[in-house]
Structure 1
Amino acid sequence: MFIEQPPAIFRWVFRDAICRKSSTEKVVYLTFDDGPCAKTTLKILEILDNFGIKATFFCVGENVQRNPLLFAEIKKRGHAVGNHTMCHANGFKYSTNEYIRLVDDANTLIESHLFRPPYGRIKPSQYQQLKKKYSVVLWDVVTRDYNPKLKPQKIVSIVKRYVRNGSVIVFHDSVKAQKNVLEALPESIDFLQKAGFRFELIK
């Protein structure tokens, strides 16, 4: 549970960030990190189209540079985009000024008020600066689809176990997560829809 859901201290330190939205409404917020990825993102878009739902994609600036048409396709299909730094930066390894620059540089390409720190690793000083101009989005459930030691069915079981009203759910549109996300995503969405959840964009 420590991995799948952030601990209480994490939520307290970053208490102004978005982890979970409403505890009363049967709504979830599907998000994807690390793309756009030529091998994965378009297939995810097709899955989302098949289910008729929208998601929020937190994009890495360097990947937007590599795949500009794919980035445009995400927006064209009505999905939201957010900033995931220029180079998937671990905030613990950068000074506050350096980290802010990596976020702002990415935003010249992404143009979004939404920001999610890669790995969730962000210093309080970085967070305090970033929240002045971005809505910082964390999560309520991490599916761990990036872990090659896990099978797709395990990813689905994580969704079934931990998702609740207002959950912000993290999948990844990356090469590393490709097998897990493409197999687990349709079954996860099907489960959530049958359970009565609706899907909304983070705004």
Structure 2
Amino acid sequence: MNFFRRLQQGLLPLGRIEAFSDGIFAVAATLLVLDLKDMTLPDNPSVLDLWHALLAQLPKFLSWLISFIIVCKFWLNHHHLLRLARHADYAMVWLNSIFLMFQSLVPFPTALMGEFPKNPLAVGLFGIIMAFNTLLFMLLYSYILKNLLNPQMAGAEDPHIIRKSFVGPLSYLVGTGVAWFSTELAFAVYFITPLFFITPVHRKGSDHSSEPAPATD
């Protein structure tokens, strides 16, 4: 119990947490594109050679596109989430750090899925990691709503937001299961899933034009 009390201590500014988080998101998004450069071409390739090489890269382009949208979706919702907190404590910092740790892992399953688009294990692993990422974000979201919510934001959030958010991990896991029957369909599920939360969900009728700026002290 003493350990948990220690985690709930601290009156930490949000500015540095947001800056650190933005850096991780930026690096993860940048690393996604690095796998696109590997093409096997003969010396002095013809137009047809290059065309076939580009077609072979299509699964990698699709993997990059899906993951980039997911990372951007997480970044936008994370930005919204930090604006809800009045300050940070040690527990929030560590929950945020664990979430970011798995965000930095996103380029790995992206490259694996792009390199082996017909392999159900490679495509399915992408869904498992994205589902886990989403659950970590939901845990961070829940902790802030229960323990660190800015009083000015009370009543502004959808009271069922955490329950509704389970659509994300469940959809990714559906993609994982579908991958064992059709990897093409799994790609489609992964593409559609982040669109559920492409923008933060607000409570109907709430006015967010006066959201407070992130606390810096």
Structure 3
Amino acid sequence: MLKLRSFCVGSFQMNTFVVWCDVTREAIWFDPGGDSERILRWIEQEGLKVTRIVNTHGHVDHIAENSIAKAALNVPLCIHPLDRAKLTNPLLNLSAWTGVEVISPDADETLDEGTPLRCGNVEFRLFHVPGHSPGSLAFYAEGILIGGDALFHESVGRTDFPDSDERALLQSIREKLFTLPEDTVVYPGHGDTTTIGHERLHNPFVRA
């Protein structure tokens, strides 16, 4: 059975997630964007074994503390190939514009739609959902969607960045995320959880 713990971190109020298999206690840490020392202590207290660090995409708020997490855990760092360059380039990951440049370790592995990703006894289904960022990924398992900055509660990810694409984002949501069961709980990169069914009915930016 898949378990999840969320932490809202950093000045961008980004949601970082630790998910784990309740049988094996193996875990994946999604988007270490801040407060990593506290989260690492919590992981240790819970007796979890993190096997991978995964970035849903390569913007600064989602990768800001990859270096801390990777140094502590010594596990592979993973991202979609189209966002890989963002990890080590402050201009591309947008940190150059914040006044504090962020350079993450490079990815050890790349993930794409169809790539197998296991967390203990649980296997995630991966969706490539470009639009907010070319290499945005969403991860589905056991009624849970970790959606990055694609789909929010009655909103969608920003598409005013240099490599964003509004049309691609809306198409990604309609043709991929909205095909999931209505009771799927969406854990977005920012803000409150929602469900696929709620967004199909009430999201003003995109309808089924």
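Read-outs throughout are calculated quantities, based only on the coordinates presented, and are distinct from any laboratory measurement. The model shown is predicted, which means the values in this text are computed figures rather than measured ones.
For the read-out relative contact order in percent (Cα under 8 Å, 6 or more apart), a value of 29 was computed from one structure; give its label from 1, 2, 3. For relative contact order in percent (Cα under 8 Å, 6 or more apart), the value 29 is produced by structure 2. A value of 15.5, 50 for Rg and Dmax of the Cα atoms in Å, for residues 57-152 alone, calculated from one of 1, 2, 3, originates in structure 2. Could you figure out which one of 1, 2, 3 the value -12000 for helix-only ellipticity at 222 nm (-39500 (n - 2.57) for each DSSP H run of 4 or more, over all residues; to 500) was computed from? Source structure for this number: 1.
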